[in-house]
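Pasting the structures here.
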Structure I
Amino acid sequence: MARRKEKMITENGQSSSLRLFLKKSKDQEFNKRVSEFYAFIDGVRKNKNNSYFRLIDSEPGREVLVRDEHLDTTRKMLMFASNNYLGLASHPYVKEKVRSAVDKYGAGVGGPSILNGYTRLMNELEERLADLKHQEDCLIFSTGYGTNLGMVSSLVKKNDVIIYDSLSHASFYDALKLTKATPVKFKHNDLDDLETKLKKYSQKSESTVFVCIEGVYSMDGDLAPLDRLIPLVKKYGAYCMLDDAHGTGVMGKKGSGTAEHFNCSSDIDISMGTFSKTFAVTGGFVAAPKEVITYMRYFARSYIFSASLPPMNLAAVHAGLDIIEKEPWLRKNLFENACYAFEKLNPYGLVTHPEAAIIALKVPEWMDIRKANSMIHKRGIFLNAIEYPAVPVDQQRFRISLMAQHTKEDINKLESVIAELWTSKHCEKFD
């Protein structure tokens, strides 16, 4: 099939590719760059193909109220785009604990912990998270993004080497820019390629080698093979940094994360997680030996120079941990839904075999992803369309996130909409 250019609506109505637009904008003067991008986004919106920044007018759950800017109405949609995997964001117990925390501790702390004080809620939560990750100590950051920046930039120095998976998160790539270490990429989940790199760089006696991986890869939904990867890291004397943002709370027998799933929790040197996925609030943390955490408390700039999380966030995570311990059937429901969704959606072309609560559905070459997601939206399904430049042009996909509260009827409806989409002529790149 001949290659077709992705459509882009610009101010003068001409079509060109977003890829060319971004390439051209690198050398453009500020006003021209922002005005042309505004025209592009405005054109997408007017063409009713915009699926970003949708206004949700209800509490999060399997079903949400979404404001339709074109029809000036609010309607119910099935949510398949949220990382609220266990439904903790609207759990009555969580809401009760958050209200109690605000009543007792107020709305915020007014600054960073190092100068403005360290709340009891923060101290107790760090202890619980350290236990969850089978580590000695823990440090809580204000955002997951800031967690990766602070962890990498404070612990990795100029002569060190960072060997990392090619599908690492954007926050990790930004963290790399803050170091002067030698960055070395290995092919996604390719242990032979990893060992080749470890063999080469572990011979440099003046260097510390860090291997940075994720437990669950958010764009594909597959897992790092930690049971085979960690022994390689140990064999060559390297340190393992595990980003378990999408694994914490859902993976493993007790929800400890991906390392527990592979029965290797005690072998992880440094573990990072976020509160914006399973716990459905904001914040992040690093769990590691006490000496490492103490060092980070004084050298991780995104921690030192950011205000501490407010009491309601801390209380929500505390409550979420209670539910993870006391309601294990939520994880069971989640993975039953994920398995059922995989069976229903597998015929339409998955990016890879999913192993967690994320399913990535590859967009066919002929399909206009924006048109397709607009159709999905109109049929009452809220999905994430992952476009270039978030992924390469030939790897655009729909990312489907499952929740414990989804029903088989919900998943059946999702599948019927996908089936209609895959046979519709209205979603071709060119009419």
Structure II
Amino acid sequence: MNTEPTHALKKAVDLASEYLTGIGDQRVGPDEHSLQGLASLDIELPEAPQDPGSVLGELHAHGSPATIVSAGPRYYGFVIGGVVPAALGASVLASAWDQNTGMQVCTPVGAKLEEISSRWLLDLLRFDPACGVGFVTGATVANFTAICAARHRLLANKGWDVEQDGLFDAPTIRVVVGEQVHASVKKALSLAGFGRARVETVAADDQGRIIPSEIPNLDDMTLLCLQAGEVNSGAFDSFTEIIGDAKNAGAWVHVDGAFGLWARSCAEFDALTEGLNLADSWAADAHKWLNVPYDSGLVICRDREAIVNAMTIKAPYLDDKSPYEPCWFTPELSRRARGTEVYAALRSLGRSGVSDMISRCCGHARRFASQLETAGFEILNDVVLNQVLVRFGDDQQTRRAIELIQRDGTCWAGGTTWQGKHAMRISVSSWATTDDDVTASLEAMIRSGRQAQAS
């Protein structure tokens, strides 16, 4: 049995290369035979060690065929990006480094790459360079972290130390959200002790945007949550109109921008993102539109002191004299070096590369909407970004069309409910999607849609 680490690594690289070769030509969803192959991995725990190369071979033989090819160019299901080449390579390197990126003393390189990536991200998104940035698992934890920072600041302004004394008998914080608030924000609010049911909900328009005139009077004990990119329609709240009034009232404004925040990198969408930078905190996913490997989320906070106080961990063996520690901006102390892939993606793409990627995906989305509508199907949303909602007839016909599209394997898109109607959601988020991929996908969608209507 060969236990040399480089032997297993070389084997993994060979198998991964085999998987990725021709990824654009294989079916996006696994067929039934591939799913049945997973049973071969379901064995009793071995009594003795096994050869690492053989273990990897089994994983590839039975696991690779059963993947959803979301790293390919024709996956439009959930808002999942692909992986740009430099970020994929950086992920392998980061795994080989195996750095615990909570503290500088554990990883000078991991801490430095996050510091550089933070500066680049704030520059790319045109945010205040003094903002604090944390590298977390995804938007749920990013929202949670920002909400904890807001909780700290609002209560500290009233003389309450929530990190020491908790929420028992603390002054009450109002939480105001839109009717179409994402589930991850609701979960984050629950984790932070605010609950899901006690929030004040503001009516939304037919695109999922908060109606500004419906927002209640805010005050200096209010957390207002807005959206940059409604998960179905892609719509953005009216930031300039809403945030100005909220800040005048002393409220904390948080923006859930899991994928929509990246539109700030593209001047084409300046009208859509106007005022977005005026908020107090933001959440985003790098594994969505920056196209880095899972898992990679970002929390950005204007009030560095608030996020540091909310997240800092103290122990006798931890250095409290350092000017910067990665763990001050995240819930985790121990975590992988997520900034490595972000650094590689940003450096390889550059400012124009990120902007072009966002613009290209949105152009593909507009083409999907235009040609599906021309084919006689109903588009339910204003296509302002990368999201398209299409309906192939009634609910039953739409569900049947989605089933046929997924079974066909050319592309993958999933279902959702919008304004009481079942629809298929197309999310174009991959750097690898080309005009030819859109053409092939449209043919499959139109063919399946017409078959669903006929049956």
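Tell me which of I, II gives 0.97 when you compute Rg/Rh (Cα atoms, Kirkwood Rh), for residues 167-246 alone. Computing Rg/Rh (Cα atoms, Kirkwood Rh), for residues 167-246 alone on every structure in I, II gives 0.97 only for II. Ranked by FRET efficiency 1/(1 + (r/R0)^6) of positions 95 and 279 (r between Cβ atoms, R0 = 25 Å, to 0.05), which of I, II sits at the highest value? Greatest value across I, II: structure I. Among candidates I, II, the computation of FRET efficiency 1/(1 + (r/R0)^6) of positions 119 and 343 (r between Cβ atoms, R0 = 41 Å, to 0.05) that gave 1.00 used structure II. Looking at FRET efficiency 1/(1 + (r/R0)^6) of positions 63 and 287 (r between Cβ atoms, R0 = 35 Å, to 0.05) over structures I, II, structure II comes out largest.
For Cα Rg over 2.2 N^0.38 Å, for residues 215-406 alone, which of I, II scores largest?
The maximum falls on structure II.
Read-outs: derived from the displayed coordinates by stated rules, not from any lab. It should be emphasised that the depicted structure is a prediction, and the values quoted were computed from it without experimental measurement. Cβ atoms are built from the backbone, for glycine too; each structure is taken alone.
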